[in-house]
Structure P
Amino acid sequence: MQVRSSWGGNAAFKGLMNNARGRQFESWIDAGCRLYKMRGIALVEKTPEPFRCLKKDKRGRGIVQFIHHAQPDYKGVLLNGRAIIFEAKSTTKDRIQQSVLTAHQAEMLRAYWRLGAYTAVCVDIQDHYFFVPYEVFDNMKEFFGRKYATAEDLKPWAVRFDGAIHFLDKVDGLPCE
């Protein structure tokens with residue numbers, strides 16, 4: 001006998017788990033942002049999602065509609081005055097696919113990179129953390145011979161985790177220890 005729950009089955013459960021994992025990953029990035037702000041190294045903030053509330057219930061929960069494509073997850077400025085823009089991506093698999101970025105996300109990161117901003121993808125592969133320059137992420141085929149990367153491939157861009165993701169570890173010219 002198969003029992004079906006009210007949350008819709010295995011796919012829905014995986015979606016809920018992935019969303020929770022993504023939120024946890026972003027909270028660790030947020031902790032890194034607070035650390036860098038406190039130390040005067042960078043001011044980086046999570047970019048709010050562009051939506052409007054269509055309806056609220058008595059408990060304050062709402063039905064929302066996204067009104068246009070989301071911007072990159074994080075934007076800010078480094079101590080040296082350079083803009084920093086990056087996307088955060090997490091996976092429980094043993095590799096990160098280049099296709100995890102939407103066409104719009106890739107387009108935006110590429111545009112900021114062309115203007116001189118430091119652009120990257122902050123990656124979590126099975127609890128290993130990396131801050132991959134967008135130029136590398138965008139050209140995985142040339143760097144790794146395929147359109148995905150493993151934790152082993154990304155070792156040159158590994159960053160520390162101690163309750164906060166130290167995403168600026170590999171960015172040159174900053175006083176990060």
Structure Q
Amino acid sequence: MQNTKEELYEEVILAGFGGQGIMLAGKLLAQTAMKAGKEVTYMPSYGAEVRGGTAKCMVIVAEEKIASPLVGRPDSLIVMNKASLNKYAPHLKPAGLLVINSSLIKNESQLNETFEVLAVPADDIAIELGNPKSSNMVALGAYLQRKGLFDPNAAAESLPDVLAKRYHHTLPVNTQAMKRGAEFAKK
């Protein structure tokens with residue numbers, strides 16, 4: 001965790017199952033940080049099954065050079081399903097930010113009481129917006145708002161850089177999903 005803006009060093013793990021857009025959200029976070037002039041690492045990891053299997057990525061954002069892309073004890077964790085919560089929450093640093101997709105994770109009672117838990121109904125918000133696949137952007141928008149590292153609008157501006165051109169028709173709904181996630185986190 002950072003003490004000042006000059007000492008920024010944020011380690012994040014994003015996790016869920018294949019098809020939830022975990023890698024896209026991680027790439028977007030990394031791209032947004034790079035555009036802001038930060039040092040960044042991005043390391044994806046897919047389960048053997050890919051779609052429906054496990055998916056996680058590790059992102060580190062810092063002011064100074066980063067020695068290793070591996071994240072062991074993240075400052076923040078964004079989990080989109082219960083299996084990812086169970087697997088990665090024990091590694092979150094005390095007082096770390098835990099963003100959970102409360103549409104799929106109903107009970108987080110056995111968590112470390114020092115965690116800052118932000119339960120976002122990401123799937124429900126994405127469905128309201130008409131694109132269930134944008135739940136990753138809802139969760140990322142909530143994370144960005146709560147951490148205050150980057151404005152969700154800056155992330156929306158980076159979206160065309162990481163989203164394949166064939167999906168650019170989804171830019172408006174993904175941008176709206178990020179904004180809705182950010183609005184939810186303000187509450």
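No lab work stands behind these numbers, since they all come straight from the coordinates. Owing to the predicted nature of the structure, the values given are computational and were not obtained by experimental measurement. Cβ atoms are built from the backbone, for glycine too; each structure is taken alone.
If percent of Cα pairs over 31 Å apart is computed to be 21, which of P, Q is the source?
Value 21 for percent of Cα pairs over 31 Å apart corresponds to P out of P, Q.
Determine which structure produced the value -11000 for helix-only ellipticity at 222 nm (-39500 (n - 2.57) for each DSSP H run of 4 or more, over all residues; to 500), calculated from the coordinates; the candidates are P, Q. Label of the source structure: Q. From which structure (P, Q) was FRET efficiency 1/(1 + (r/R0)^6) of positions 85 and 157 (r between Cβ atoms, R0 = 25 Å, to 0.05) calculated, if the value obtained is 0.95? The value was obtained from structure P. When mean count of other Cβ atoms within 10 Å over residues 21-28 is calculated for each of P, Q, the greatest value falls to Q.
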